[in-house]
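Take a look at these structures.
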Structure 1
Amino acid sequence: MAIVPIDHEYIKSIQPPVNRRGVVGWLKENLFNGVFNSILTIVVLAFLLHFIPPFIRWAFIDASWFTAGDGCKTGDGACWSVVVKNFRFIIFGFYPHELHWRPFTAMMLLFALLFFSNNRRYWSKALGYGWILGLVTMGVLMKGGILGLAPVDSMKWGGLPLTLLLSVFGLTAAYPLGVVLALGRMSHMPMIRYLSVAYIELIRGVPLISLLFMSSIIFPLFLPEGVTINTILRAQVAIILFTAAYVAEVVRGGLQGMAKGQYEAADALGLNYVQTMRLIILPQALKIVIPPTVSVLVSAFKDTSLVVIIALYDFLLTSKTVIQNPEWMGFSTEMYLFVALMYFLGCFSMSNFSRKLERELDTDKRS
């Protein structure tokens, strides 16, 4: 059989043309590809040109960064001094000033653990042990009383460390509890199913504020005389129980979406219930419900700000306390913009991680 030589010139001639549409082509295709889209683009651009330049002038060009409160009142721009001058109180609250290095170290340790957890390459038993050791270390740094660290009453904890504590511990504990509740609601054992349904519907039927009030005011009335439970711990438990009920319903949706053939295949392999759930059903169901689960967790992260109603000085309340000072009254806009930015960074990081995790786990669409 004769070998026909490859005609490289012919192959080059039949290759698809290179796309060189340029900027003008992109604008026509994406922004001006019709009458309606063209009008909408012009309206949006007009809106941005009307509001963005004045905002930039107010927020940056004419802004005051290091002046006192009285000096800000005579300026035309934003008074970011309300944040700069009170930054340590906003971040650490009433934690003793000379011991700020301890909550700062605890936060840096938490950020380091989150950084390594963001990459699935580092997911291993070592990282799990690192989380356990890290959480214990953070607790020791915040509380003190051992290793020569001066004890600090938990009621003095506040600011960003308290918000991160309630968020990270709350979300970490609520997720597995929600999975257990979802499995309980789909159980074939009536008692477990009824108890799970009763818990989920009861918790979802009341707002988080009511649970926080009950944990702070009503629950201590049922304790024996002389027995007290830390306020932060009670608030943490309320957040965990509330979030777990919503996670349970999301996970239940994923479990119901699994095909019956998956269970039949597990039975054919001789797997018991625990093995079936751990090896076959849950890995697929939890992957399916990543977007709604993250939505629940993002909402729970923002709901931690509700602890202000039970007098816990989280990040939001320390910020609010600053603008109640007569020197900084009238600058609530700047303060709440800063608070909103911090919450946005937290929520965006969670959403970004969920999208990354979806892409990595979406093996069905990989070529």
Structure 2
Amino acid sequence: MEESNQIRNAQIIKPPATQVGVLGWVRTNLFKGWLNSFLTVITVYLLWKTIPPLLRWAFIDSLWYSTGAQCQQGTGACWSVVTANIRFITFGFYPYEQQWRPFVAMIMLVGLLFYSQNRDHWKKPLAYAWVLGLALMGLLMKGGLFGLTSVESTQWGGIPLTLLLSIFGLTAAYPLGVVLALGRQSKMRVVKTLCVLYIELIRGVPLISLLFMSSVVFPLFFPEGFNINAIIRAQVAIILFTAAYIAEVVRGGLQAIPRGQYEAAESLGLNYYLTMRLIVLPQALKIVIPPSVSILISAFKDTSLVVIIALFDFLKTTKTVISDPQWMGFSAEAYVFAALVYFLCCFFMSNYSRRLERELETGH
């Protein structure tokens, strides 16, 4: 009887408040030992010295709708450099009165991306929607039909150009990288040698060199009077460069598949094409989701290098604004805005990859 009472009393006794809840978490993570406590105090002191002045500069004393001269007299951030030039930053030299067209094209593209992130929608109607959507986007950007004024691609710029180069480039680079990875694993010596040479050659040079070649060297081999659009040349360079890195990532996934999977496919009488499509590639591509997304994010940020071949992408239009004498001295605000846009795009890609990993249970 006494034992049962002691057990009942032991079950009623609660742990000390300093071991559970908020106090327990603080003690365990912030003040566990003298070194941890010292680092916590130093961190809190630095945050106290930096965060309030930063908030005052960014929000309290900031100017949002003013001229450059008024910003020169202020003490806070001049976000007017963004709000006053938002249309040029977003659309570049696209004709002012026609800027609704790239805006609608961007809305369509974002809508397709959000709709496509649900794996339940990965069916034939989605493929048709993408084909129709891309055709309509191209029509809106280029014009020339249905009463739309034709706009040369040299006037394209800003966010639409960045999305065009990145999304089309990444979409085309991934299947090409898969083909190169399969070619490098091939038993046919000629195919394997060509794939190895291509992958090692492209990985051995920076993207900026490929862009220079596409802009300066390749036109020398074209017949006189024949020229390829600069955007298409830059797009091809980005695709070729990204595909080489994707190929090595996918090859790592192929090597991680046990030999028994290939033998099981052979025992079922499947040929090489069916073995890869139904058994090997689905498993390999699941494994390499994290490194693949890392490469795609890097490729998305590398699209800003097209500035060297005179294409006014989003970063270039931002730099052009702060070169205006009226807005000189406010580059921090402009670059913060550009960094926020890039961060949101990269965060969306990273967040989607994590969700896809959970849905496919790549860790099991």
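95, 68, 45 is what came out when Cα extents along the principal axes in Å was calculated for one structure; which of 1, 2 is it?
1
Please compute distance in nm of label points 7 Å out along Cα→Cβ at positions 80 and 216 for structures 1, 2 and give me the label with the greatest value.
2
Any read-out appearing in this document is the output of simple, stated calculations on the displayed coordinates, not a laboratory observation. As the structure is a computational prediction, the values presented were derived from the model and not from experiment. Cβ atoms are built from the backbone, for glycine too; each structure is taken alone.
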